[in-house]
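In what follows, structures are represented as structure tokens.
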Structure 1
Amino acid sequence: MRARIQDEGDEFRFVVEDADVATAELLRAQFYPEVDGRFEKRFRPDDLLFPHDLRAIEARWTRYLREARDRCATPAVVDGALAWIADRHAEAGIDWWLTGSAALYARGLDLLPHDIDVMTYLREANALAPVVEGSIVEPFQRVSDWVVKGFGAIDRGVRVDYAFEPEVWVDGQGIVDFGPYAERHLEEVVWRGRMLRVPQLATHLRSNEARGRHDRVALIRAAMGHVGGDASR
């Protein structure tokens, strides 16, 4: 496998050639289009939310792709990444919330996320830059024609996806756990002594029912029926 970033002035391309089966599956899951037998994603320098060191990102991204094929998520790795996010964001005063499987994990549900989904705001980009700069594997950039207004990813032993501000229409076909409704109805949970903001369980339920995730729906229903217990870890 060969991974590289090509800087072409008006855009730069993340290109992977000779990807094995596992890496190809990973890249497809991360929305890398396949072009003439290679995977390629293009980014515009003008869309970057803050300055990026492309050479450092290239080395880090290549290492991430090679390691991610064989990674197995463990509670220790996920806990370390989640604690790092919560602590560093608190130190920098960043406004953020947790969604996806990691939000359910923080509530104490019996599942282990393969990645961590963080929601935040474009106004936080400058404060976020020094926090994430040594871990970036995909550029932090404004996006259009998608479900959020910005996106970026870091590697903390587990992939951490940052999404900036859901578009107002994403709940139009049904409420999702990263959309405006979820954002307006966040709850606080205590995880390892840290206060985290997460969507309501009912919001997760609707979203996962719509996706046909039956095992996760059963876990959420069980948590919703749990009275008087401590959902924190």
Structure 2
Amino acid sequence: MPLIYIVEDDENIAELISATLGATLYETAVCPDYEALKQAIKTRTPDLILLDIMLPQKNGFDILQDLKASTATGDIPVIFLSAKGTELDKVKGLDLGAEDYITKPFGVLELQARVKAALRRKPVEENKVRIFDLEIDFSAREIFRGSELIKLTFKEFELLEFLYHHAGKVISREQLLDNIWGYSYDGDTTRTVDMHIRSLRQKLGDNAENSKYIETVRGYGYKMKRGNGA
């Protein structure tokens, strides 16, 4: 049973999240602050961390940076749960390495779907492939340009992998939401896809107006170009 740590100092919200996820067969534990989280991790490494931003002692952004900087915790997927809902906050969280960002208040079904998507691991059909000047190692979840390791978040790598396996085909934002995040289209939630694509492009050195890897199909979605190996 996957273990999820809920880093939240509001007892009522923490209990609601714990009850919501416990009903879907996840094991949960509540940590009211960073010190409690560190002690919990020493006892047992979680499969996922749900992290508030406005916390006592240390905010969620700084906590995530600490987690990603450690070899012991760097690979643990983290989802932000926060009342800070501006686009700048979301982009900052994703750039720091969060796998997803959920704004409070959130729906129970949405939370369950996003947690399920973050925990999902897809089977690997190929170990290493090339597309143009990029080498993708699906088993290690790494991407290189020459000897340079390009660091991607979990969701960014999932997007790249899905687009690679559908290279040459136009994929709608709704399809990406359903396959990568695990929930259906609901208004402006497609902005989640756009923000992740924007971050992925920046890390690949891609340009939306003169794309080398991922084309934008305006009003619809995205398409990965076919290269050698794709």
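Every number here is computed from the coordinates shown, using simple stated rules; none is lab data. No experiment lies behind these values; they were computed from the predicted model shown. Cβ atoms are built from the backbone, for glycine too; each structure is taken alone.
Calculated for structures 1, 2, mean count of other Cβ atoms within 10 Å over residues 33-40 is largest in 2.
Once distance in nm of label points 7 Å out along Cα→Cβ at positions 97 and 113 is calculated for all of 1, 2, which comes out largest?
Numbers: 1: 1.4; 2: 2.9.
Greatest value across 1, 2: structure 2.
With Rg and Dmax of the Cα atoms in Å, for residues 25-152 alone coming out at 16.2, 47, pick the structure among 1, 2 it was computed from. It must be structure 2, since only it matches. Computing distance in nm of label points 7 Å out along Cα→Cβ at positions 49 and 177 across structures 1, 2 gives 2.9 for structure 2.
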